[in-house]
Structure 1
């Protein structure tokens, strides 16, 4: 079997599955993807301090607004587990930034 054979087979399976249960972006509902690049972009921004009074030192990757709030909601409330990877990467980046040097 060729090295890319598994990827090609998975793509065919994904396309067949999309006929029965179409995928859409969790942020903007664009068809054919779980998360489009435009909606994923806020999750890839560098973490930054969030200066609020009366709370411990906070770091944020993205503002909890559209599309991030829609992505988190889709993961939590609709069991869109494929979103765990981009959300996990954003969380890990925030935690790394919050750790002392």
Structure 2
């Protein structure tokens, strides 16, 4: 069973997370950290306008794909295939197009 952090203090069981998350890496020594956070928030603002998509927020995390870059970088988790409601959304071409457009705007 997958664990997630709730309120940054309490772990709860969540076997079927749902929604969209945008991650960035914040290293205070690097100028790109500020730009990455701004980009993550901007993308989340656009994604929150898509009907049926639940926001799980913008989060800071040291994923390898974010840490090893030399430019602003974000990781967008658009939905969870393990969640039936998200899976239905992911199966719709119109939904996938809206997500792609929101990320690229």
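Structure notes:
- Given 1.12 for Cα Rg over 2.2 N^0.38 Å, calculated: source structure among 1, 2: 2
- Each of 1, 2 could give Rg and Dmax of the Cα atoms in Å, for residues 38-85 alone, but the derived value 12.3, 37 comes from 2.
- Source structure of the calculated read-out (helix-only ellipticity at 222 nm (-39500 (n - 2.57) for each DSSP H run of 4 or more, over all residues; to 500), -13500) within 1, 2: 1.
- Of the structures 1, 2, the one that 22 was derived from, the read-out being relative contact order in percent (Cα under 8 Å, 6 or more apart): 1
Bear in mind that the values in this text are calculations on the coordinates, not laboratory data. In this text the structure is predicted, and so the values were computed from the model without any measurement.
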